[in-house]
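Computed from the coordinates by the stated procedures, all read-outs in this text should not be read as laboratory data. Just so we're clear, the structure is a prediction, and the values are computed from it rather than from any experiment. Cβ atoms are built from the backbone, for glycine too; each structure is taken alone.
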Structure 1
Amino acid sequence: MHHQAMAQDKPYALISEVSEEGYIQEAVDVIKPHFQIITHQEFLQDPDCLSSRIQALFLWDNKPALEPSLLRSLPALKVIANGGVGIDHLDVPHLNSLGVRVSNTPHVVSNATADMAMGLLLASARRILEGHLASVDPNTVRLPRNLMGVEVTGSTLGIIGMGHIGLKIAQRGRGFDMKILYYNRNRRSCEDEQTVGALFCENMEELLKQSDFVVLAVNLTPETTGLIGLKELSFMKPTATLVNVSRGPVVDQDALVQALQKRTIRAAALDVTYPEPLPRDHPLLRLPNVIITPHAGTDTNTTTVKMVQMMVDNALAALGGRHMPSEVKPL
């Protein structure tokens, strides 16, 4: 009896689903002690009973989709805790006007995303995917000796967006003795620059012209949408590689296809596209000098659990009327 009473005391939280597509079990175990978990499916089966009880919504991979109809059916909602840093899919002023506070999960995603950036960079530079496919191909008689790659050690790494993730990427680049350039809205402190050995570029053109690898690590905003277009790609070296671990719309995809086809740049390695996934007939999928991964930058057990823990901390703070560790305020 006592246990049931305690369960009833827990606030209700709406999540997408528990599965490979949604929340891993380890993440659910983080939520369970604090919230009565309702999956979207359960909610749709009994909205009348549940709508007035749900106070928190945990948004993972932008699911459940924040349709106006869903928001209207959650009158008791007080907080939306978003998994991930990017909140370009959330209308924060509108949500705040409904009395809903919003949070994200900065910093905890930085290591995994920086690792992914380096993984894509290395795989593209050393043609690891092509080498693997040739090595496992049943028709291979003689292993290819013509997979000439690009030397990463000692090359120039240009980072566009020097936030928490950008700094982690620079730190890793330093381990490869790379020369590190960065472009950011605001220059970082001398201390930060010295810690990762990074040189500030006053303008993006300067960085693009010098870099062997350009890594995008910016937030998606109106200013960064289409940040890399035909002009920017034309500034890059023909031997350079573009790596994107930020958001798909930061790059003008049509311009990228053109640059890759004409070999204006050597290659691209993308963890993000728009849309995701790309239509199966999209030209990017047929180019030999592209690697694409399925927006998996934060997909490790360690980082997922840290993200969900932060979502829980934010939601509990909001429900308790306290300061939230990472509340998103309207710009």
Structure 2
Amino acid sequence: MSLAVKSLGELSKIKHYYGFRYLLNAAVHEQIFDKLKLATVYPEPNKLKILDLYPGPSQHSAILYNRCKPAQHVLMDARPDFVKHISQFITENSQHAQGFQLVTLDPYDWHSYTELIDRNKVMVPSHKGREAIHNEFLVVANLTGMIGEGLFMQWLACIGNCNWLQRFGRVKILVWVPESTALKLLAKPGDHLRSKCSVVTEAFTETKLVAVMKNKTETSFNSSLLEKHRPVMFESKDVWMPSGKPISLLEIDPRDHKVDLDNFDYVTKHLLILKSTPLYDALESLGHGGKEYFCSVIGDDRLLQKCPKDLTVSEFIYCTEIFDKWPFKPDIYLDFIDVFQDND
């Protein structure tokens, strides 16, 4: 038997949505899961564990549970109206909800994960090697509220550092974010939105645009991005609350990277502060004498004439490798700036 899937009409009766927005059209969720083909990544449902962060009205949670039939599906939410709703939903579906459970912890707090996994052992994911995406652990989340973008940037840092939930392996994350955040993260070299968060996203993850909300101009994503990702399109009437910023769904697959994180952080941060300045001038921001040193080593005038916003990830890594070999490079730990926090 499957969990009951409630409609937008029923779920809109929940009094508070706490500034978050949720897709509440079951047919569109089915299209999304058809597109994701999760069964190919998680072929053994009896071993699969799903951690569902900020599930709110939990329509997507019920549909995901019905599709995957995981061994364990933990919903983490501490917002009172949603806690009441989810608790009642689990009670109503108690005969069909084996492994479907709520923990009233706040996904924003780092100690929530320590309490869930290490202290109380409510969910203990298996450890996997980094040669492939973890095939027994999936994270889904909704970060469409005010805290969402900042929290996602912290999660992105964890992907790069292989800590937090990424200590268990390369754990896929399906995450709903504001459209504006998705546009930043997916910006390519040369785009006006290109910044350190898009460089870091590209360096440490393979990120796909899975679903987007139509607006008056269809969508804010450019045609080449839409052609590449072919996302599921849904209407604004399918989303509750009825007002607010458009939302998008991203599929985040961590890469097995070999990037020198400390030097990469320093180089990308400093160069992208001057993202519209030709590289041969921007290099001086890396330290006194940087321009002279880098220009003598690089010797490629085409690269030196590029602006940092036009550089590919490979070119940033190339600059990082040169920086690491610089005999007179500055002490990067005396100039700590968090590369994962966007300041555009």
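In table form, for the structure just shown:
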| item | result |
| --- | --- |
| Answer label among 1, 2 for the case where distance in nm of label points 7 Å out along Cα→Cβ at positions 205 and 285, calculated from the coordinates, equals 3.8 | 1 |
| Structure responsible for 14.2, with mean count of other Cβ atoms within 10 Å over residues 109-116 calculated and labels 1, 2 on offer | 2 |
| For FRET efficiency 1/(1 + (r/R0)^6) of positions 141 and 237 (r between Cβ atoms, R0 = 41 Å, to 0.05) computed as 0.95, the structure of 1, 2 it came from | 2 |
| Identity of the structure behind 17.6 (criterion: mean count of other Cβ atoms within 10 Å over residues 101-108, calculated), options 1, 2 | 2 |
| Ranking 1, 2 by mean count of other Cβ atoms within 10 Å over residues 69-76, the structure that comes out highest | 2 |
